[in-house]
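Please treat every number below as a calculation from the coordinates, not as lab data. Keep in mind it's a predicted model, so treat the numbers as computed, not measured. Cβ atoms are built from the backbone, for glycine too; each structure is taken alone.
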Structure I
Amino acid sequence: MLPTIGEVLALPAMRRGAPTVVAGRAGLANHVRWAHSAELSDIAHLLRGGELLMTTGIALPGADTELAAYANELATVGVSGLVVELGRRWSTALPPALVAACDAAGLPLVTLSREVAFVTITQAVGELVVDAQLDELRTTERVHETFTELSVAGAGIDEILAEVARISGLPVVLESIRHQVLGYDAADEPAREVLAGWARRSRAVESTRRSTYHQAEGWLVTTVGARGDDWGRLVLVSPEPPPRRHLVLLERAASALALHRLLARDRESLERQTHRTLLSALTAAAPEPSMIERCADAGVPLNDRLLVGLTVLPHARGGELTATVAAQELVRDLAEATASAARSARIPALVAVAGDDTVSCLLSLPPEQPDRPPVDRLAAEVHRAAAELPHGLPVLVAAGTPVEGPGQAWRTLTEARHVGSAAARSPAHRPCHRLNDVHLRGLLHVLGDDDRLAAFTERELGALVTYDEEHGGALLASLRTFVDHGGNKTAAAAASHLSRPAYYERLTRVERILDVDLSDPETMTSLHVALLARDILAAG
């Protein structure tokens with residue numbers, strides 16, 4: 001908001017000197033921080049930049065090279081402009097060398113053909129600068145008051161962005177750290193043009209500072225986050241270098257957005273805590289009537305409803321949990337996204353974090369309608385909501401078999417958890433996994449708590465496991481490769497990166513240790529089941 005050279009030249013105190021721009025006209029937009037008069041040829045090292053320097057020229061050198069050096073030194077330290085009063089050193093025109101040097105350096109050079117008191121110009125410029133600074137302070141104060149009021153009122157993202165666009169008159173965009181648009185206000189610009197190729201353009205704008213202006217793209221960018229968790233960026237589309245008030249505006253808006261997210265988390269976490277208590281109570285075969293009433297009070301009726309358990313897991317290709325951010329924070333965000341998805345789908349649901357990496361839900365559906373369509377719609381909404389998180393991630397959704405009555409809620413919740421565990425190790429990817437999608441692996445998960453399954457696994461594979469432990473062998477891995485390839489020895493040998501004779505010899509040792517015939521289909525099936533069960537028991 002500092003005045004420019006052009007604005008200073010229009011001041012009455014300056015006009016009295018009949019100013020004429022003789023060089024550096026391109027620099028008339030330079031901002032003036034102060035006006036200063038000096039009759040020294042080596043003044044440059046005493047200046048800080050942004051000054052309008054005034055002189056009569058009586059102390060300036062006469063040689064062309066020295067005059068050029070004088071102009072270059074002023075431009076180097078960032079002087080905004082040079083004003084020379086004619087009459088004392090040069091009567092009608094300045095030396096061509098000085099004019100040429102100022103023009104080459106982009107330094108505005110102004111002559112005054114009438115005598116004027118430099119002090120009046122200094123005073124007028126000082127008043128202009130002070131007024132600008134006071135206006136800046138008032139604007140900054142209004143910005144702080146505005147966003148404080150928005151934060152206190154619990155304003156959402158759209159309201160905060162609308163206020164930024166209103167104050168600045170420029171488009172503003174909130175994006176995630178993965179360059180996905182989370183919200184925007186295009187001001188008076190066409191939204192399609194503002195957002196065109198956004199992800200590609202955003203990746204090209206990098207900065208190691210909290211706030212920066214990217215000249216090539218015309219973006220003023222500031223980081224959004226709190227408590228060391230930076231989850232997005234706020235972008236003000238500003239083709240021209242922005243004034244300081246816009247930087248203050250954007251940073252204050254970023255703080256309001258970060259506070260909004262923290263407050264939203266706190267509000268939602270109280271709901272999640274309540275839901276976790278209710279879900280824990282419902283795992284009992286006969287939950288207390290008071291708990292059923294509390295569920296109804298929480299907006300999730302259980303009586304005369306169809307209940308479906310749902311499990312949501314962070315999931316990555318290969319069946320491993322993603323580790324892009326701290327697991328606790330990731331699953332907490334996923335729980336909030338799941339609850340938001342249920343609200344969007346208008347399905348009453350208890351949603352809570354269960355364990356370190358799982359979100360557990362109990363859906364309450366009308367008994368007269370099929371359960372599959374609304375559950376599938378909710379699963380799709382969960383996938384979308386999870387992808388739009390600041391730390392966007394793929395998820396796995398698993399559903400239990402529908403049950404009637406709160407006394408059976410534990411059954412569908414447990415089944416959903418088992419299906420999710422089985423599906424996490426399955427190569428198949430579905431929007432929503434159910435028990436019939438995970439086949440034998442799902443059945444074994446359901447039976448995972450049965451001691452007879454562990455006894456069966458030990459009986460089938462115990463001798464081979466003991467042999468590998470005692471001899472440092474890998475016969476169990478060779479057997480696993482064999483059954484995974486359907487008993488095809490050639491394919492299994494290739495997958496093991498062993499020659500066929502060497503691999504066949506391993507299988508012979510397996511047969512001897514386990515006292516089995518691997519060519520027998522029933523034996524193969526039994527060993528395959530034992531291997532699957534061993535994996536499930538180990539994971540449990």
Structure II
Amino acid sequence: MDTERTNFIKQIINADIESGKNEGKVVTRFPPEPNGYLHIGHAKSICLNFGIAETYDGSCHLRFDDTNPEKEDQEYVDSIIEDIKWLGYDWKQNLFHASDYFEDLYNYAVDLIKLGKAFVCELSADEMKSYRGNLKEPGKDSPYRNRPVEENLEIFENMKAGKYDDGTRSLRAKIDMGHPNINMRDPVIYRIKKVSHQRTGDKWMIYPMYDFTHPLSDMKEGITHSLCTLEFEDHRPFYDWLLDTLKTPCHPQQIEFARLNLEYTVMSKRKLLQLVNEKHVHGWDDPRMPTISGMRRRGYPPKAIRDFCDVIGVTKKDSSISMSTLESSVRSELESFCPRYLGVVDPIKVTITNWEDGKIQEIEAPLHPKDESFGTRKLFFTKEIFIDRDDFMEEPPKKFFRLKPGGNVRLRYGYVITCDEVIKDDKGIVVELKCTYHPESFAGKTPEGMKKVKGIIHWVSATHSKKVTFNIYDRLFISPAPGKEHGGDFHKDINPESLIERIGYLEQELIGLEKEKCFQLERTGYFVQDKDSTTESLKFNRIITLKDTWAKLEKGK
């Protein structure tokens with residue numbers, strides 16, 4: 001996070017420090033539920049919470065909200081830890097789980113009962129809903145609301161002992177069924193769930209609700225500023241009521257900010273799980289997913305995500321951020337450290353007819369045309385090379401400056417060649433071009449009597465290159481708001497060309513690069529080797545194009 005840039009949260013914290021509140025300390029927390037993989041929206045919260053702690057020389061806790069064991073798994077815990085570390089943040093010794101506090105939370109619930117501020121209710125979920133009322137009408141009291149304290153304590157103890165079936169009883173806070181905020185109408189704070197927990201096993205038959213767990217966990221850890229997204233704003237009155245009612249030794253301050261809504265994707269965990277389960281993508285870390293693990297696999301640098309979160313800022317107003325904003329941060333970061341290489345994604349064979357058989361010319365080429373500090377590497381010019389299919393047209397438009405029958409083009413760092421013959425297969429597809437090279441044209445020189453050649457294309461040697469699979473990734477959806485025009489059915493906006501696999505060639509030197517090393521294929525895009533790539537089956541993911549290919553489409557809309 002940019003420590004110089006201010007926002008309304010920093011203004012609150014600055015005022016707190018000035019007044020001596022919390023003895024000048026700043027302690028934040030990031031409390032994910034381990035029921036799925038983290039996505040770019042969580043990255044904003046991670047960068048905010050850890051960034052605020054760094055800015056004020058405080059600490060940020062990582063706390064797993066593991067209060068719903070039906071949907072939680074150790075796999076998600078492990079992935080969350082990996083994602084946060086990859087983004088560059090460290091919680092040090094401050095790793096916690098809500099389940100660490102189950103015994104304490106139970107005792108706090110007992111305290112509420114003794115204070116006459118909680119009761120055991122036997123209404124079903126549907127009945128409870130009908131009693132709750134709505135924004136225009138107050139709710140009505142549960143018939144169990146005025147049970148004697150001793151009876152509530154006994155039944156709650158029996159709930160803990162597993163003597164009742166799921167859904168038959170719950171513990172509710174006793175506040176006000178006529179409260180204008182529906183969240184304050186005697187909310188459920190404990191429910192029966194006879195489900196084994198990944199950390200506590202079968203010890204508990206009842207589990208606390210998030211709204212009950214959250215403020216008490218914050219309090220126990222000494223959190224000073226509990227930063228939440230805007231959907232928790234209406235839950236803040238209960239957060240404060242609970243801590244005030246229990247007269248806890250400290251009272252953290254909940255502050256809400258706008259969540260990240262990113263165009264051309266979905267970020268609901270339910271929808272992301274659908275994409276995975278319905279096989280629209282190849283798992284949570286599919287490079288088309290908005291998950292942090294997907295972006296890592298695709299090749300997004302962690303600094304690009306941190307910079308993006310800083311660029312969009314922190315506000316109280318919900319808005320949608322253009323995917324181009326994220327992509328711009330990715331391009332900017334990749335541009336700063338990626339070496340340049342040559343590769344051919346959709347190859348056509350080119351035979352240089354006047355090149356001597358077996359002759360190999362070494363060409364020294366820069367690894368970055370604008371930065372000599374990157375150094376150089378060797379290219380090998382041979383009789384047979386590959387060029388990209390897009391760089392040849394039999395019947396080109398007027399301003400086509402690449403290769404065409406009878407036309408000239410310059411090979412990057414090499415010679416000017418002339419296309420003399422086009423060879424096709426039985427289906428009429430071009431499979432080979434016969435060309436001649438101009439010996440005097442090397443290193444940018446124009447042959448005598450020839451007009452200056454405008455077109456420059458990339459190439460690789462057929463004998464000094466490696467055959468690889470290119471995963472050409474694009475946006476997963478074709479609409480900025482998937483499903484909006486189809487009654488919420490986001491499936492109809494899935495981009496059928498979000499992944500195109502191509503068999504192509506890379507210059508030989510690239511194969512020895514470290515697996516996670518990103519690079520630019522000139523005129524093509526940024527790439528990185530996929531995690532499933534092997535020596536026998538090399539696979540490279542396109543991280544992003546060199547330019548925003550969606551800009552014109554978005555402008556037209």
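From I, II, which structure was Kirkwood radius over Cα pairs in Å, for residues 33-112 alone = 12.2 calculated on? Don't skip to the answer; put the middle values down first.
Numbers: I: 12.2; II: 13.9.
The read-out was computed on structure I.
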Highest-scoring structure on FRET efficiency 1/(1 + (r/R0)^6) of positions 305 and 505 (r between Cβ atoms, R0 = 30 Å, to 0.05) (candidates I, II) is II
Taking distance in nm of label points 7 Å out along Cα→Cβ at positions 129 and 233 as the quantity of interest, name the structure among I, II where it is greatest. I
Where does the value 22.1 come from, among I, II, when mean count of other Cβ atoms within 10 Å over residues 25-32 is the thing being computed? II
Given a value of 7.5 for distance in nm of label points 7 Å out along Cα→Cβ at positions 185 and 489, calculated from one of I, II, which structure does it belong to? I
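If helix-only ellipticity at 222 nm (-39500 (n - 2.57) for each DSSP H run of 4 or more, over all residues; to 500) comes out at -8000 when worked out from the coordinates, which of I, II was used? Walk me through the numbers on the way to the answer.
Details: I: -16500; II: -8000.
The read-out was computed on structure II.
Of the structures labelled I, II, one was used to calculate Cα extents along the principal axes in Å, giving 116, 66, 37. Name it.
Numbers: I: 116, 66, 37; II: 103, 54, 43.
Computing Cα extents along the principal axes in Å on every structure in I, II gives 116, 66, 37 only for I.
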With distance in nm of label points 7 Å out along Cα→Cβ at positions 9 and 273 computed per structure, which member of I, II shows the largest figure? I
